[in-house]
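Once you scroll down, you'll see the structures, which are given as structure tokens.
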Structure 1
Amino acid sequence: MNLTRERRLKLNKIAEHYGKEHQRLKLIEELGELTSALATGTEGDVIGELADVEVMMEQIKDLFGVRTKVEGVITLKIERQIRRIAYERTD
């Protein structure tokens, strides 16, 4: 998600208002809704649920203080998958 300073401040305000536990449960709920949309929903349903999940994930990263760690792991996972693809092509 492209986080401008303004958007980040707004997400932090929301996260602080509801708190860590509430937002953790909300993310779980939104993940379930995304799963359902992917299984049987329309493109519009999927887009809406993806947006909800991204909004919640951004808040969770800050509430749990793991933003930098998550970004590092994302980089590692992407690079690992690129290596796997290269290996698959040599078979």
Structure 2
Amino acid sequence: MGPLVWKVLGTGVAAAAGIVASKGVEALWRTSGRDVPKDPRNPASTSGGEAVAFAALTAVAVAAAQVLASRKAARYYQESAGHLPKALDAAK
């Protein structure tokens, strides 16, 4: 496996995980009885505290999902190729 495989695999997995996490936060937010802020930057659409809470929850969920998915992809790559991707191996 080469660097291109890792770029596609790592990026694709992280992007998919971010989308799934974001949709999960939206679903969780709706179960709390609140509408998902359409534009958190617009003061007329939602309160400041609610906008910050939604943004923080989304950011934490997306970042955690991307890290976990990237680590899982790296483990899969390592098991398949017998070594870590060069981009990760150089980071040691």
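For the read-out helix-only ellipticity at 222 nm (-39500 (n - 2.57) for each DSSP H run of 4 or more, over all residues; to 500), a value of -30500 was computed from one structure; give its label from 1, 2.
That value comes from structure 1.
1, 2: which one has relative contact order in percent (Cα under 8 Å, 6 or more apart), as calculated, at 33?
1
Taking distance in nm of label points 7 Å out along Cα→Cβ at positions 15 and 71 from the coordinates of each of 1, 2, which one would give 2.4?
Here the read-out was taken from 2.
The numbers here are math on the coordinates, done by the rules we state, and not lab data. Just so you know, these numbers come straight off a predicted model, no measurement behind them. Cβ atoms are built from the backbone, for glycine too; each structure is taken alone.
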